[in-house]
Structures are given as C-alpha cells and as structure tokens.
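Just so you know, all these numbers are worked out from the coordinates, no wet-lab data involved. Computed from a predicted structure; not experimentally measured. Cβ atoms are built from the backbone, for glycine too; each structure is taken alone.
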Structure P
Amino acid sequence: MSAPEKAGAAAKNGRAYSRPGKPVRPRDAASLLIFRQRKGVVEVLMGRRASRHRFMPNIFVFPGGRVDVADKTADLAADLAAPVARKLEHKWSPRMARALAVTAVRETFEETGLVIGKRQDNALRPDLAALDYVARAITPPDSPMRFHARFFTIDVKATSGQVRDSDELQDLQWFTLDDALAMDLVDVTEFVLTEVKRRQEGWRPPGVPLFSYRNGRPVIKYEG
C-alpha cells in the first residue's frame, strides 16, 4: 500500500481537512502502478489492504512505501531513462531521484513478488530503465503521519517472477482502469488512476501533477 494512502487520504467523495498549528513534516515515499495490455484493454495490478490492519482494511491500493536509507545507495542494474530522470531532477537531486525509483521497485518486490531488475545473492539490483514518473501527492496537513509520495508506472513486460500475495497486500489481481475506478478508493488512488486513464486515451499533460491540499480541500497542480 502506498504511503499517502496509509496516512489517511480521504475517500473519493472527499472531505474537508482542518489545518493544525504545526503540521508533521512529510516523509519521502514512492509507489508503483504496474499495467498490462490484454486484448487492447489496459489493466492495472492492485492488492487489498489486509483485514487485520487497523487502518483502512480491505481497501485496494498500489504497492509502495517510504524511502529507506539503503535505497539511496542501492546498486543498480540500470539507471533511469534520461527523460524520466530529468522530470525527477527538476525537483530533486540525482541521488534522490534514483532513491525514489528504487523504493518503488523494492516495495513492489516485497509486496507482490514481481522483480524489476536482477536477483543477486538474495539481493535485488533494481532496473529503473523502464519506469516512468507520472505524479506526486502530499498527505493532508492535519494527518498525524504525512508522506510525500511519487508515483511511477511500468509495463509488466519489464518485470519477471510470479505475482503472489504478501502480509501487506492480499487478493492481488488485475483490474481494467474502469473497474478499478469503480471501486471504493481513497482519493490519491483515484487521482493516479484517472491520470493514467487519460494518458492512455491520448491526453498529454502539461507537466507532472501534484495532488495536495489547500485550505482543507484537494488541489491538483501541473508542474513543468
């Protein structure tokens, strides 16, 4: 489950947030939307938050989580493609750009079993070459846990291994974009799915979208 979703983004019908006196600083995080084409229809991989979890049980989400210290020094099988690196480095250092992508790949392996890179001595060497960076989101200011998540996408053809459930994500399955959007989702998940659906339909965004909150309400801003 992606970090901003864990932190309590509102359901897709939305709700107002009040701003506390001193908001918690957001932690860096990353999430990955894995897609495939079947008979001309785009499907995405999502898993259900385990029912034993205290927060948002049984909600379908993408794999993802917060950046670990080791993600910043991971040995790579391949680096980010130049256009993707440029989009990330517009805001962050090359080291941080790679760390965010590594987080998305690592969390995907831990939560779904899919390998994006090479297995070597029981370790994963991430291959970042096929990732695209499509969005970012920041948890509402009134949340006791806050995350600044970057969302990546990848074609399942660039992965290996078999999808399997984990302690974090269960009932992993493929959904068409329309079926996914029809589920009871948190607003961040709906936002990312809608962005991907629009791109698949031929829309070209003016930049990378940021989903955040202003005066207690969701705001989407495109950044060049």
Structure Q
Amino acid sequence: MATPGLTLFHNPRSRSAGIRVLLEALAVPYAIEPIDFSKGENRSPAFLALNPLGKLPTLVHDGAVVTEQVAITIYLADRFPDAGLAPATDDPARGPYLRWLAFYAACFEPAVVDHAFKREPLDPSTSPYRDYDTVIETLVAQLSRADHLLGDTPTAADLLWGTALAWTTDFGIVPRLPAITAYIERVAAHPAVVRARELDAALIARMEVAATET
C-alpha cells in the first residue's frame, strides 16, 4: 500500500520514468500523482506551486518538495540506504558516483539537447560541456571499462543513465554504439526497470482511456 508521505508527480513519457524505476529498486511504498500533459496539468496553479517550471519529475516527501532528476536520485538513494544503491559518504566510490550523476546533468543533457536541435557549437573554452562528441566519447570510455559505471555493482546512477540512454537512442539523439547498447540492455534487465515499465504501460492505458472520456 502506498504511503502519502512519498509522492511522485509522474508522466511515463517524461524524465520521471527514471525516478519511478529508482523507487521500484528501492522497494519503498510510494504514491503516483499522474500528470497529463495533454490536459495541461503540469501548468495548473496547484502544480506550479510545487514546481514553478512545470516540469517532471517532481517529488514530495513528508511535505518537502524535491525537483531536478539528479537531485531526486541522490536524495532517494541516500534516504533509503538499505537498498545499497549509493556509496556511503566515506566510501571511495562516492566521488565517482557523484561525478557521473553531475556529468549527466551538467554535460550530457545540455549536449544532447543542443545536438538534437542542431545548435551551433560554442567554442570549447566557453562551453560548459566542451562539445557533444567529447561528451559521448567520455561516456563510451567509461561504459567500456565495466558492466556498470562504478564496476560490477549497479547504483542509482546506472538506473538514471540506463533509462536516459534508452530514450535518447530511440530518438536517434545518441548513437547506438556497441558499448551504449550493451549497457542499455544490462540496465533494462534490472527487475526494477521491468516492473516500472509494466506499471507505466498500465498507467498510459488508463490515461488514454480517461482522455477519451473527457
């Protein structure tokens, strides 16, 4: 049974899909508050009061609002340590773990968005991520070293990256290089990913039915 203490405002066709995967991996009770973009629910006064950007994912935990995909990932994995999805603060792996989470937000996301919209690249000396090709090369080099970002054991960072790479390769924004596709397949086989996809498929069906009834 879900607890009202932990609520994810969610649309399966958004970045919040990765947070649902993480919640399933943490095996904690949570509630889903569906947000239907076609009805403009992400622009409602009630939702904008939580997240003025009108963006997902948005998480509310015991009254505290947490936004931004990476912030939510760090928060949840640390808040529920029994799942073992985040290195402890005194673990030598903590730094690399945070590095790859920050790299996702600070380099990968802006690089792929600029690439998708065919924006002229900035001079590498002024670009926050250098350039798209270097971002992809850096990622592929890391993925080629082991099964997961930090070695043999998956972390919350892998659940974030695996789901993100799945949709960015589907849209053709990221190339289907061998190291990337193998990594996507490994993450996709995680039981939490399988469960989340099943739950989201059912949610999409319910939302589509509801849309036809209004």
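Values as computed for the structure displayed
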item: When Rg/Rh (Cα atoms, Kirkwood Rh), for residues 126-205 alone is computed for each of P, Q, the largest belongs to; result: Q
item: Answer label among P, Q for the case where relative contact order in percent (Cα under 8 Å, 6 or more apart), calculated from the coordinates, equals 30; result: P
item: Structure responsible for -15500, with helix-only ellipticity at 222 nm (-39500 (n - 2.57) for each DSSP H run of 4 or more, over all residues; to 500) calculated and labels P, Q on offer; result: Q
item: Origin of the derived value 0.70 (FRET efficiency 1/(1 + (r/R0)^6) of positions 86 and 198 (r between Cβ atoms, R0 = 25 Å, to 0.05); candidates P, Q); result: P
item: Structure (P, Q) behind the derived value 66 of percent of Cα pairs over 13 Å apart, for residues 38-93 alone; result: Q
item: Distance in nm of label points 7 Å out along Cα→Cβ at positions 166 and 182 - structure with the largest value, from P, Q; result: P
item: Among P, Q, which structure scores highest (criterion: Kirkwood radius over Cα pairs in Å); result: Q
